[in-house]
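Read through the structures below before going on.
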Structure P
Amino acid sequence: MPAPSPSGPDFRPNPEPFSGSLVWWVEVPAREQFYLQGVLEGYEGLGYYQTLLPRLGKDGEGASTALGRITSVPDAREEMASLLAALGEECGLRLAERAPDIPPDLQPATART
């Protein structure tokens, strides 16, 4: 199935506005998720990361990748974009080309004990 046209009704940009926030959809090497969380915690109030699909696929080196979202405020769009570009160089984070077919407010399942 082809990707929705950027001008079509089903196209959702990345980042996408949602309830007064910006939702950034990212693919990140699974081994770098805690690092990403730590970096974002160091930028107090810039955004927070949440893993949605812990086993999205494999990167070019065969390592597992995860799909996550970073929720930030619209006023921090440029700062977040710069940080994500730097993290792409540093740890292999990749901004998804468009928002996936997942609701922006989806809460991932938690492990039951």
Structure Q
Amino acid sequence: MEYAYSICLFVFAAILYIYSLAVGKGRFNMIPREYAAHAEDKEGYARRFGKVVRIVCLSPVISGVLSLILNLITDNTDIVILISVITLIVSFIICLAVGAGQMYKDTEERG
């Protein structure tokens, strides 16, 4: 049971990665309308959005790997979960910032 957190995160990251590949192929219709309402180049936007989702799906992978390593080192599950969740939140913020930078890197939409 101590590996359930890691397994859930790996499954979630795999599903998110598959979604990012589908969107990255230029399938604009798979992006929720709230996020893509003002896109003129729909295929380019879909490719960039897929790249951002691929970057963001690294966050659960990083947290899951750290959780696995910590579970092998220590038996204190409270500390493992606390560190893993903090890592998930911090890595999500960092990955989202990097992804947002990549999203508008080569477009004139960035101010």
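Bear in mind that the values in this text are calculations on the coordinates, not laboratory data. Quick caveat: nothing in here was measured; it's all calculated off a predicted structure.
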Hey, percent of Cα pairs over 23 Å apart derived from one of P, Q reads 38; which structure?
Q
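Which one of P, Q has helix-only ellipticity at 222 nm (-39500 (n - 2.57) for each DSSP H run of 4 or more, over all residues; to 500), as calculated from the coordinates, equal to -24500?
On the way: P: -7000; Q: -24500.
The value was obtained from structure Q.
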